[in-house]
Structure I
Amino acid sequence: MTTEAELTGSAAAAAPPPDIEEAEGKPAWGALLVVLAGLFIANVDFFIVNVAIPSLQSDMHATSAEIQLVAATFNIGLSAMLITGGRLGDLYGRRKVFAIGLALFTLSSVVCGIAPNMGELIVARAVQGAAAALVIPQVLGILTTAYTGKARVAAFNAYGITMGASAVFGQLIGGLLIKADIFGWDWRTIFLINLPIGAVVLLLSPKLVPESKAEGHTGLDWTGVVLVTAGLTAVVLPLVEGREQGWPTWTWECLVLAVPLLAVFWYTQRRKAARDKSPLVHPSLFEDRAFGVGVVSLLVFFAAMASFFLVLALYLQEGRGLSALQSGLLFMPLGLGFFIGCAQAPKAAAKLGKQVLTVGAVLQAVGNIALAVTAYELDSTGAVAWCIPAMVVAGFGMGFVVAPLASLVLEGVAPHHAAAASGVFSTAQEMGNAIGVAVIGVVFFGVAGQHGTGHTYAHAFGESLLVQAGICVLVALLVQFLPKAKQAEAA
């Protein structure tokens, strides 16, 4: 049941500040650039650390288990806290929580960059992940409440491009920073670079970004926080660590435990909503078919996208012997296709509506299949440049999905649930990342590990791509269950 205070809060939140939109519905780019800069550095740290692993292991004399924890602790902190981070923005102010999260992220980045041992680095990475979980959902929350009509569609497209670009170019950026070796900092540069960027964003945020929050709500649902954090951790931890450790018993126990934890969480959310209290995730969010189906589609799509970057990097570096920088440069054709796809997606969405996602998913599947065939033909001897045309097609498909996805999924969300919905949206993305990497990792290393049968990294790469192509086709099927987009906003 929606209270009068909620309705009042919704109306207030829905009305954009008078100076946030410029004439003719164009977004005020200052505010947009500020929040997207914060989003970029928070999201790119999910991908960029993989490039630093060799130099990190050499410099810090780290064990393989410690190296795994450097990535895992960030992923777990991020995934487990996104829903809570989103709700905090609704309750206490989205700009305020964005700034607090970014300040904490920047400070923890500095601690990562100056860490004298692996123990401090691992702890700082966990804090960095939790801080990123405060930043990321506020961005969509701010865009939802600050922009309307065409301006909101443009802002959501920019959000999608930023998220995709951080994934596509994370490895290249990391490789360039380590190669540059600024002040002899080596791998530490990938963390310390966040200090000047974070400082500038924090300085500009109160001047350019409007504040918004949901009125009429009191207090945080701490029961929900504990249950959803425990439940999501029980899912993400085994997915991140399971394959590396050979799927020991505890990984399966965690996955089984996650089911009752998340079931109880959902039960408590429904009870709180029925009593006019303030649940962490309001069940009414999922009454909107665009949001419910969209979140599932998002999870499945990012399972294919994140695992694609993993197996491509493994193929180029382990299978073809390229350096991190060389393989990062080969991501550029993928990025070219991605940006062309992003640029064309808004026009296509105006004509095709939700089917723009279908076209993008199918194109990504075609690119993956073409890349698999190319890898099979090249094996380990042919020129890797032959992969470029297929990479451009795959990147174009990704851009066609990523750019309009947020707008199509979140257009019907009430403004007073903006950041909470963004937390769920971002959690689905991170869960998709974890599931995709776990599943495709099993396929890739399972094939690559078949000694004496003629299988190579090229075969492992190719078979992984075929599985990913199947996942993309599943996305295209799921899209058919989305309602038609509002033509007024899609135009």
Structure II
Amino acid sequence: MEAFLNWLNSIIWSNALIALCLGAGLWFTFRTRAMQLRGFAEMCRLTVTGQKSEAGVSSFQALAISMAGRMGIGNIAGVATAIAYGGPGAVFWMWVMGFLGASTSYIECTLAQIYKEKDAEGRYRGGPAYYIEKAMGLKWYAVVFAVATVVATGLLLPGVQANAIADSASGVLCSGDGALCGSLGGAGMLKLWIGLAVAVLLGLIIFGGIKRIAAFAELVVPFMALAFILMAITVMALNLDKVPAMFADIFTSAFGAHAAFGAILGQAIAWGVKRGVYANEAGQGTGPHAAAAAEVSHPAKQGYVQAFAIYFDTMLVCTSTAFLLLSTGMYNTFRVIKEAGAEKLEAVFTGVPGVLPSEGAQFTQAAVESVLPGWGAGFVALALFFFAFTTIMAYYYMAETNLTYLAGVRKTHPLATFLLRIGIIGMVVFGAYHNAATAWTLGDIGVGVMAWLNIIAILILQKPALLALRDYERQKKLGLDPVFDPDAVGVRNADFWKSRT
């Protein structure tokens, strides 16, 4: 089974998907006239404005939900894995993916707002399945995406996050004399108990619905991100003399000019893009679900807010992890060599002997521990818990939204919702206890399938989002607070906005 999953993952995450992610970002940057640069001040302004309603959440709450989904272990363990396979140069390509991904996020999230609708309970719902059906008219394609998303976010991806929580927590609790670890039956049983505890906490939140999810995300996400960034700044300040060499390694490795890392340029680009997409989720189709739930007067408003989310995720949080590792030298880098049909890892740089790429969180723990002994492992484990837990919570919301789509105009059957909740809770326990490499592979497959389906769709459907951008900018120049009228800009099938106007 493991061999099959690795083969499937290699097919999904071929160079074609990497080229598609980069190409889409470049194209949308061109078509939006680099709105992620021109509109940066507007992004910041809109992030802290807006009102919630009975049907929808505020722009900031929608941002917090989407950031909960984006800011998971990809920001801590995922960045470390990218460096493990691509060297310091992978960080540069993550930055490139973050910059380009901001325009991609604008397109997909604005489309989600344009084609959102109210469900049977009067709540805003939207996402790729909704805009694929309404704008493309391809019901079967929309159903395929919805089913893929329920499987990916409800079953495949939660296990990756839970596995990282269990690994980092057990690493802390089983250190030293390991008395607590031993009393609970060893590291394996401890991971199981951690998985059960996380599952109970998750159940308390997701059984409360979108309002409770939004309230929790709004409270936790900003503080956990700020604390992690401040820790990274502290570590860098204590290693200030190594910062110039760190930047030199990043840029020389990114273009194959570094003596040691130059030979893995292809891996640097591939893993920088791959983990960039995994971390910020631009183009994957996850962010639009939360974007559609926002109460705004114009779809472009939430498009701007979600473009800002990519900057915050990649340029601040992911970069903080990268700088932690590179400024302390607490990372390993491997060259992948194929021998007799099997992959073999050859060490290029070793800063933390014995740690494998799939154990990325241990690099980050070692980095903080090297500067602040006694604090590093515990702090990173706590940060990773909040990052990963809020991501699992957001995954549930995405799965539930697609389940609602599949139900159509009918109210989602209570049994279906209950089974989804039990399924995601069960996968949290399974992922916490299971092999890290397998969990990552399943997560990559889920991300990859969604990215293929969504990026192809938004490349076809980009026009309404571009029309919305021009309309928003036109109204802003007139000194107005933009209000969206789909008929006035030539957007069809935007039923919610037609009834609203």
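Values quoted throughout were computed directly from the atomic coordinates according to the rules given, and no laboratory measurement underlies them. Everything numeric here is computed off the predicted structure, so don't read it as measured data. Cβ atoms are built from the backbone, for glycine too; each structure is taken alone.
Key figures
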| quantity | calculated |
| --- | --- |
| Of the structures I, II, the one that 34 was derived from, the read-out being relative contact order in percent (Cα under 8 Å, 6 or more apart) | II |
| Parent structure of the calculated result 1.00, given that FRET efficiency 1/(1 + (r/R0)^6) of positions 224 and 392 (r between Cβ atoms, R0 = 30 Å, to 0.05) is the read-out and I, II the choices | II |
| Structure responsible for -22500, with helix-only ellipticity at 222 nm (-39500 (n - 2.57) for each DSSP H run of 4 or more, over all residues; to 500) calculated and labels I, II on offer | II |
| Computed 2.6 for distance in nm of label points 7 Å out along Cα→Cβ at positions 40 and 408 - originating structure among I, II | I |
| Read-out FRET efficiency 1/(1 + (r/R0)^6) of positions 232 and 256 (r between Cβ atoms, R0 = 25 Å, to 0.05), computed value 0.40, structure in I, II | II |
